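The following blocks contain the structures, represented as structure tokens.
Just so it is clear, none of the values below were taken in a lab; they were calculated from the coordinates. The model shown is predicted, which means the values in this text are computed figures rather than measured ones. Cβ atoms are built from the backbone, for glycine too; each structure is taken alone.
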Structure I
């Protein structure tokens, strides 16, 4: 164990070799001391769906949901069955696309009741595949991290754009090209459905005051 973790370089090298570790990418912001971090969406989904039984579980639940809705179209089981989905270009062209949503939140790294509780807040962006069974979606391990940044850095429009640009680019590629899954002949299509968040995060994304 000591030889494995004697330095960061060796540790990360072994993680890449044995655990399909994909290092986060740095996003350069306005000033040299300002950086954010981004984990490519495609590689995160590929790693998730390459786990035993996860892909089969996802496809099975998708098919069951489609069949239930076909029996009674008055019931809405997910985003596909709402009026908004009827206007979604991706779903019109690729109705078999799997649903993909993002969640944004801030976490505090200091005492939440202290005087400096807001000085070290980090904005986190997560993803989840909506077609996983509800029993799986209720588990924390079904949620993946995409990006993180010191919230103070995102107070400027230029930094906010630099932070979200790689996310938007990856989402567009994912929706237009689909994704090949390792050890599977399947090429899956995906569609982005919604960006959710708590009250403060939603206000910030919408351009409103966070207070």
Structure II
């Protein structure tokens, strides 16, 4: 007789394999191939580990890694919403809440509750760990778009002002990384890969 807890855990792990098929708008660094959610989450986890010394305050890096690994799992049901989408809001929606309850609910109750709590903490963006995790989530596409001559900014006509507004939250988790990011944005305007709408 198989252990019920183990069977639920294996079922969850099989379910989240679907994250590998969710295409994001951003492309891989120096590539014309779209990144998928699994690649995105892995890269954020590595960024968090490597860049944790630049966090505004010391953070529980294991918790940050958990956050970035699970934050987009809900997109199995809700799909990826482009951060600059003017129709759909890129925020915690009812659809995402239902997705979290369904997907994490596959797990044994205690683990399901833990995963939902971590996902909620990331979405709320209040704790130091959530702020740093969200900084990683905003920094990675910035690096990708710069490496791809404007990437999604150019493809979807997104101007400096909108990008700046979305990226400035990086400072909440890391002033040092925001200084770096702000310079990248200004350099992108100078090089012509990011346009100012009011210029």
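The value -11000 for helix-only ellipticity at 222 nm (-39500 (n - 2.57) for each DSSP H run of 4 or more, over all residues; to 500) was derived from one model only; which of I, II is it? Going label by label, the one that fits is I.
Each of the structures I, II was assessed by distance in nm of label points 7 Å out along Cα→Cβ at positions 23 and 127; the largest value belongs to II. When log10 I(q)/I(0) by the Debye sum over Cα atoms at q = 0.17 Å⁻¹ is computed for each of I, II, the one that comes out at -1.18 is II.
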